[in-house]
Structure I
Amino acid sequence: MKNLFITLLVFIGMINLEGQTSKIKVYLLGTFHFAQTEKSYNVLDGEHQKEINKLNDIVVKLNPDKVFVERMPEFEYMNKMHSLYTVLANTKQEIVNPNEIYQVGFKVAMRLGHKKVFACDSPGKFGMLYKEIKNYAELNNQTEFLSYKKYGETEPLTSRINSDSLRTKIPLLDYIKFLNSNAVQASSQASYVNMYTRIGQTNVYKSSENYLLGTELVADWYRRNIYIYSKILNQIDYSEKSIFIIIGNDHVPILNHLFQSNPFFEVINTDKWLGKSKVKSLKEIKK
């Protein structure tokens, strides 16, 4: 009877996959926010534009069927991103907004002849929850957690360096490769799950005010990324061969996991299509 049940499950799985000749490739790119850097770092200057063009050349060669950017689709009536894209695509105007949505998302989609760019972001409560966590930690002798001084915590690689300084030392494209390296991605994700989850009223046998307060932040972070993933799924029709997503770097580990868990998708590691960063160690970064 057990063998029959297993056979039925396999048969049902085959039916669900019928008609799918290959998995949809997911090219997921983590980035810093181009418009949120020091004033002296201007992505619109000549050298940075060359680097952005190199990045866009790489993505265009991938020929994704859809481009997704970090914008909330439910606020399209206010943002009017689709209208702006149509105007820029039709008039070939120079794109002067430094945001990566425009410098990468729009430019790539235009070169590929896409009719629109797809929004996929979702709201979260990180800022509000972090403020609560910080206040609680200061009042309850837990500030060492926030400074990564407790055993069992992982400090993100991007917190161990001066990111603004590093960006001035290496080409923009190489910095993006650095952000997408396995080491940076792993340390970013680890900090969420082994630092924040230890802040708050942590006596698990006593439910009271501020019970596992830091865990609320982590849960909300996962919630936000699951909604982003859902918004992407609900804007594809499974005829796509590949999709490209450009999004804030910390989102990548969870989105990676979600797409890898879906048998209809194949996440392509950035090492394979973007290349590896020339930055090899923290010592090299701090020189």
Structure II
Amino acid sequence: MRFELKGIEALYYIFQEQSFEEAAKKLFITQSAVSQRLKSIQKLYSDSLIIKSDQYCLTSKGKILIRYFKQIINLEQGLEADLFHKKKLQSISFAISRDSLESWFMRFLINDCLLNQFNIEIIADNEDLTLNYLRDGLVSSSFSSKLMNVNNCERIFLGNLKYFLVASPRFMEKFKIKNIKDLSDCFSIKFDKNDRLTDLYFENYHNIATHENYHTIPSIEGFKQAVLSSNCFALIPEIQIKEELKDGSLIKIEPQITMDIPIYFYFWKYLDSVEKRYYENLIEKIKNILC
């Protein structure tokens, strides 16, 4: 089967710009030519590749084509830079959970001077959803706790993010917490309606079906500040609260229980030489952070 690059390029810009008119401007062709290219490629693949509802959305087949297209364009740019010694502005995109972004990833970006070297795009979402962005071609790499195969992507295990159930000493005293059952009427915190990490903690380690009382705060730093207020408890990555554990402003409710969440790094298999070297460096440095 032919790989119709011009048609896929038109599909990409229609989706990216959410407009046939803007796609035409990007491609320096008429709107009619954009429509013709889209019709041609949809006929070639015998399927609809993009649909219009509130906005233009790619179908499952359209997402696959866009993912391959972005990798091809990336390789072409790298080849041009290598052949003609042109400086290529590197773009790297990540999908990552919000707790990983705040607890360790931003620290890594700043310390590694990545912000001075590359055009960075970060999409932060629930842990269970980050791989969807990679599969849909919206990012070139993703951090996830899921172990699975993604076509034309590499997968590396980086380490475990260690979570502890924590509270302030004042909270423990105020609510007379002597054991885990005493927490049943207290408030904990979750990121959003999809966040089940604390529920899993109670299910896995205490056979308690669910915790009822939650505040919703979409920020791991917000988790920490809320727990420091002595009005709630939370499951927080140890790396985010090292200083508070050290100075005693937070304590581990069950220090013997660590909830380890594995972190896998997924990235495109086909990279240019610069990106490949960078990813190799990134993997080693993040492994050191998480170990």
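No value in this document is a laboratory result; all are computed from the given coordinates. This is a predicted model, so every value here is computed, not measured. Cβ atoms are built from the backbone, for glycine too; each structure is taken alone.
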- Task: Have a look at I, II and say which one yields 0.75 for FRET efficiency 1/(1 + (r/R0)^6) of positions 30 and 134 (r between Cβ atoms, R0 = 30 Å, to 0.05), as calculated.
- Result: I
- Task: Determine which structure produced the value 19.0 for mean count of other Cβ atoms within 10 Å over residues 22-29, calculated from the coordinates; the candidates are I, II.
- Result: I
- Task: Tell me which of I, II gives 17.9 when you compute mean count of other Cβ atoms within 10 Å over residues 102-109.
- Result: II
- Quick one: distance in nm of label points 7 Å out along Cα→Cβ at positions 38 and 278 came out at 3.2 when computed from one of I, II, so which one is it? II
- Item | relative contact order in percent (Cα under 8 Å, 6 or more apart) from the coordinates reads 34; which among I, II | I
- Note on the structure: Value 18.4, calculated as mean projected area of the Cα convex hull in nm² from one of I, II, is from structure II
- Task: Of the structures I, II, report the one carrying the highest value of percent of Cα pairs over 23 Å apart, for residues 62-149 alone.
- Result: I
- Note on the structure: Highest-scoring structure on distance in nm of label points 7 Å out along Cα→Cβ at positions 182 and 238 (candidates I, II) is I
